[in-house]
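Next up: some structures, all given as structure tokens.
Here, each number is a calculation from the coordinates, and none is a lab measurement. Remember, predicted model here, so these are calculated numbers, not experimental data. Cβ atoms are built from the backbone, for glycine too; each structure is taken alone.
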Structure 1
């Protein structure tokens, strides 16, 4: 008679749960890529790795999807070392070497620039993000990338919607696919359908070597943090509310808003 110990049962359950989670994330990522035409035959995709859970998960999911994709495309991981304090040099390189994937690590000291320009106590994210984006866009142009993949997920998109509403008076979120302002780059967000809780669970299961942000990530009073807390409270009160908000972004009725630039209210009475 074979006795299965509790430890063995737990290991089997963890493996099963991890497999189901990976399957769900892969399915949602693949659906987003298809729905928004994110990756096409012959694309050279720059997968931006910040060192956080989201970008690690994005890279792994894209490499798995690439193996079975009906089209051919190239993935290249790119990480920007911004010379922030306590940056654990070598962790990202070791991780990418184990994956046996093409990669580049760019070294540029944006940290000193941000600290010099932004007054003490002010939010640093805006300038840091602009500098990082400029460096990555320039690298993409110089190396022939046709797409730039970022690790923003469903919750990021919903949070951005409320940030723009509350502090910018605009009904605007993060699109799953975007052409940059200069028209030179196409940015894609393959995790657009994935919720943050699933990505966090997957990152923990995979034991990704997280590199914390010691610049903007240490600012507890960021408006995005407050929005995240608000949405978490809503979700606790009414499970599924965040998903419904995201679906509303995907189902817009211009005639039931009030933007005169996207709907012609002036000629509404004129029926031909």
Structure 2
């Protein structure tokens, strides 16, 4: 499993302050005690420009990322790996209502595998395993460390994500040095499922549904050796998916180590409303 110690991209006292807060076991313990007695504050965002990049990688290549309680969905000896990057639009408490416009709109990238079973049982909802989460703003990267077990995030040294004139682009330089990726793709007319994904889905539409329609995410909580589950509402309409043709792909060290060296199967979702409904240790 990946070590998820927070590393600040900002030098000097500000970076040391971020790292002190994000990596503090005392603050994590205090937050867990408090959240046992208060409801989880539902979070909301109007997400835009979701770029999905997908690979089928050897199961053994990602085995070290998987907690022993988790069994991945196995597709003929491969596991589905997805990196999705997107722009939030005013990511904050749903309770704020129209005042949510006061909250920033960070960039975020989720790196995930797909779960078949947890402790030998099929999850009640489609579930993914988070192996890396990256933000471009310290407020959210540090904030997730302080207030969440299911979304332990890293801060990017550089994070560019944009959609312009039918071209989608993501560039991430992870401050930890492992989560780098450069991906540029352009919209194309006809959706087509790559031959390498024939064992995963029968056609484009089925693949989009299986990849997108996930209702929960699990993360390993290293300091206490447990799992945390976050419940989400991401009502993507698969019909809105836009097929993308890869123009440029440069994998960083982690992606190469996991076997994600070939061009990914990509598509884009222009917009979707997103909510984090709650989380709990399991």
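If we compute Rg/Rh (Cα atoms, Kirkwood Rh), for residues 181-228 alone for structures 1, 2, which one ends up with the highest value? Comparing 1, 2, the top value of Rg/Rh (Cα atoms, Kirkwood Rh), for residues 181-228 alone belongs to 2. To which of 1, 2 does the computed value 220 (volume of the Cα convex hull per residue in Å³) belong? Here the read-out was taken from 1. Upon calculation of FRET efficiency 1/(1 + (r/R0)^6) of positions 29 and 53 (r between Cβ atoms, R0 = 30 Å, to 0.05) from the atomic coordinates, which of the structures 1, 2 produces 1.00? Structure of origin is 1.
Any idea which of 1, 2 comes out highest on distance in nm of label points 7 Å out along Cα→Cβ at positions 133 and 173? By distance in nm of label points 7 Å out along Cα→Cβ at positions 133 and 173, the leading structure of 1, 2 is 2. Among the shown structures 1, 2, from which was the value -4500 of helix-only ellipticity at 222 nm (-39500 (n - 2.57) for each DSSP H run of 4 or more, over all residues; to 500) calculated? Source structure for this number: 2.
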